[in-house]
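Every number in this text was worked out from the coordinates using simple rules, so none of it is lab data. All values derive from a computational prediction rather than experimental measurement. Cβ atoms are built from the backbone, for glycine too; each structure is taken alone.
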Structure I
Amino acid sequence: MPDRRVLIIDDPQQDVQDLREVLEGAGYQLAVATDSDTAMKLAQELLPEVVLLGIQSPALNGLQILRRLQDRGTTRGLPVVLLLEKFDEEYVAQGLNMGATDYLLKPPDRDLLLRRVGVLARMRQQDRERRDAISRYKEYFDGEQHGLFLSTREGRFLDVNENLIKLLGYDSRDELLNIDIKKDLYWNPHDRHRFQEIIESDGFIENFKVNFKRKDGRKITMLLNGQLVRDENGGVIGYEGTNVGISERSGPVQQVGRQVEEKRFLGRFLRQFVPRVFPFSGDIFSLMKMAELIAERYEKIERLGLGSFGEVWKVRDVEREGRAPYYVAKIPLNKKLNNKFRKEAAICRRLESHPNSIRIIDVVEHRGRVVLLQEFVEGRSLKGLMAGSLEEPEKERVVLQLVDIVAHAHIHRIMHRDIKPENILIRRDGTVKLLDYGVAKELKDKEISSTMVGSRPFMAPEQIMGESQIASDVWALGVILYFLYTELLPFYHDNEKDLMDIILTKEPERPREIEPGISVELEEIILKCLVKDPKERYPDSGVLKKALLESFPDYGK
């Protein structure tokens, strides 16, 4: 018998002892309360399968305890069996109306007691398992970044997640559940027949590109990957998306040629998991994930970030044969940002000859929005590496490459305006990449930008005042140098307003006071980067690089 907990709330010692002997002898775990406060405390801590309440005990106000159990969210719904000294029809009716489940007369017959408690305990456990299954199911469905659905063989949705509702432009889950998949979803209804023919003849389908209709009638291109799933007798259970992943899957997938082992996740999902959630689980036929294609070509794999201007996705080119490389897609939140994204693409292209710059792969239009496709860089951010101490040669190589790419931008009259550890990526071969030129600006006749942008701990005083200039990037480099060599930020406060006041008015602690091993020359370079007046800083990153190499000719080598 699985562990089952029973809480006895009663006062007469002999009655409690009799119940204890019967229930403990049958393997139940018991807790006993003889007053109201103890009863509530144990009920909330233990969450027993069954409560036995001596409702007529002179020392207890049984009806009040029952009311308190039903009023608390954590204990509401606990099966409560009333234990009666003598039968009282009105008393029993009142208790049952207040939420009690059953009643027994004292002393209860042993077999009757065990049968009643056993049934209630089993029902409670089943209810708990079902609620746990629903919670896990909803967590999985709601947490999936792509469109996810369950459907019937006849072409009706049984469940859809929020992302699919948004992708298809519907107002609610119920509205999407009521559509006819063949008639209302497919741009060309023949595509559904073609999908079924391929997957049932080959046992799988790969990179099936299909156009669906949004609610507003516009076309949206999706990618489906799936396989046929059979039961132990060879009958078709349904289709499972090969891009569907969940922790329920056990063990690696065995693949023989193009056939994938049939005892896969969908079969277990339908037989064990969904029946607890849906009473009509026998009708379920497909568990599939829809991955939207950007510009009918680039498949969304994983969302990497979401910001105030747009979202960033890891994508792959489905038209490339073989093992297609991954790219990064930057998608604006709305069409009004298109011009901003075009400017970012133009800046990246001006700088892409430098090895530490990010290459633009393509600029495409998707649903009226300009999307940037950039190279995908595998590596760790400088923020992650700074958490553990970098070796001295490694620090120098990172700093020199970073200073060099910023100098390259400054030569082209481009200021980055958001240099911070999160935007600095280091590949496995040690190559540094400076990311995110989303707030970068190309200076023409003016020397100063009149917009306050950047990340607060790395913003120069003039940036806070809305007057960014090329020397503002030098300040950010100085903050990074300071942190790399002292493992502390020169300016920091949890409160954003206080942090800005500190940057504007306070001088940083000298690096050698924190880390005496720093050389005097390096300390002076760092502090010159952090001078409040931009005219007294290094005018650009090229001059900073020159100062580093003049003081340390072997720096970064």
Structure II
Amino acid sequence: MDKPSYDILKNKTYLYLTEFFSGMAIMAVELGASRLLAPYFSSSQIVWTIIIATIMIAMAAGNVYGGRSADRRPDPDILYRRLLIAAVWIAAIPVLGKYVILLISGALIITVSHNLLVIAAFAACMIIFVFPCFLLGTVTPSLVKYTVDSLEESGTTVGMLGAFNTIGSIIGTFLPTFVTIPAVGTAVTFLLFSGVLLILALVYFISCRRKKLACIVCSILFIICAVTGNASHFAFWENDLVYEGESIYNYLQVRENDRQVILSTNVLFGVQSVLQKQDQLTGMYYDYAMAAPVMAAANRMDARQSSMPVSGEPLKVLVLGMGSGTYDHQCRAYFRNLSIEGVEIDKNITALAHSYFDLPEDAKVATYDGRAFLAAVDSKYDVILVDAYQDITIPFQMSSVEFFSMVREHLTQNGVMAVNMNMRSDADDGINAWLCDTIASVFPHVQTIDVTGNTNRILFASMQRLDRASYQQALEEISTRDAVKAARLKAFLKQIPEKTSRYEGGGRILTDDRAPVELLGMRAIDQIIEEELAVYKDLYHKEGLEGVLDSIL
């Protein structure tokens, strides 16, 4: 069969442009996929692996199918019709994607016992992203068929197509990350790049005066998606959202009720920071971590054999993972004489802290990675709080023996490190066991305490054994703004030494070379989910889906 002849394709420029923008779109979809899934499944290496794998599967299948299809019917109409369909599908992702994710998660919660997040993320990727990526995978082999006129020029032509695809992919990698997602969000990013594909197909069909009805229908569907795609929240069931947005690093959500203002960087799991409106203890791990300044003061008293309470010489506190400043706010409210610095990699979170969480404008917050900050400064601190979780996993570079050695070097002789481990796990090979063993290889004295009412565990580490008598003395001499606060805080912190458990280190050491924290963290989360949802699974087996829905609603 002879190749159809169309004026727009005669000099092949339009075919190269098609390759360029298709390469750009596929990378934009991949990056958009990570942001669409992150609020529900995190943005860990495991989730990225699932995204990359499913998209590569789709592209490979598209390559094979596209090549065979082009051999059978070398008609450019077929290729640009696929681009029309891919454009509409991608545009619909912001409209329907979150509902698909929740439906999948809901179905799996009552049917799957292990690896829920991994399976749910994989299923979501397969349903949402495989089909449009499969269609885009047909572009390159189809264009090879349309552009290669002779074997003598085949190498040059295929090389040019590859170059245009690669350059488009590079631009499609940088634009969403540094421009469109921070500026206009994930939903609009999907719409922008799907709009490019739509325009490519429309220009082709309009110039050839073909497929008018298909063009009109796809344009209408795209407009509907553009109007509705950004109309609802990721957490569309929440009624108390005061802010929802995105940064280079995170999906950001601020909720407010009569008692609290809450920051979350994902929808389904966790509270990252909180502001208590009644100026009281949070009931969360921050309260337990406030024992660290008292421990440091007690260690200082032991070292000097003299009274050196928190109200005396200032204690320097560093918070790695400042968030919206909950720990800073609580320490300022209860301890009168602390010097607090914070490190927060996401400047948008710091901006929210000033706007919604009463973080003072003069608060010292460095926009930096926590480990990079330690490498760049020579200061020593009496307390270092490591609270640098990213979504629901800890960054591997802040979990290794090399990192905790850096923390030790930045502590004073009597200093205390406190670490928030936000996934309580008692498994012998669980993430907490690995973290505790790693820390115990650096610090001779390690203690842990479980936070009542949630899954957090706080670890305290120092070079000096805590003397409980000195701790109680330091606690009694705390200076606060009023007697009621002092009594409330002392009553709570008084129980900390009795409830902590001394940890004896083992041989499970995380290093910069080997720190599988994403896998360990996912196992811990899977265990937590299984325990929390056991009642619903039991109800499902007894009364079916109707019984589960009745209990929820």
- Message: Quick check: -18000 is what I get for helix-only ellipticity at 222 nm (-39500 (n - 2.57) for each DSSP H run of 4 or more, over all residues; to 500), calculated from one of I, II. Which structure matches?
- Response: II
- Item | Given 1.41 for Cα Rg over 2.2 N^0.38 Å, for residues 12-299 alone, calculated: source structure among I, II | I
- Note on the structure: When relative contact order in percent (Cα under 8 Å, 6 or more apart) is calculated for structures I, II, the one with the largest value is II
- Which of I, II yields 96, 56, 44 for Cα extents along the principal axes in Å, as computed? II
- Query: From which structure (I, II) was distance in nm of label points 7 Å out along Cα→Cβ at positions 212 and 340 calculated, if the value obtained is 2.9?
  - Reply: I
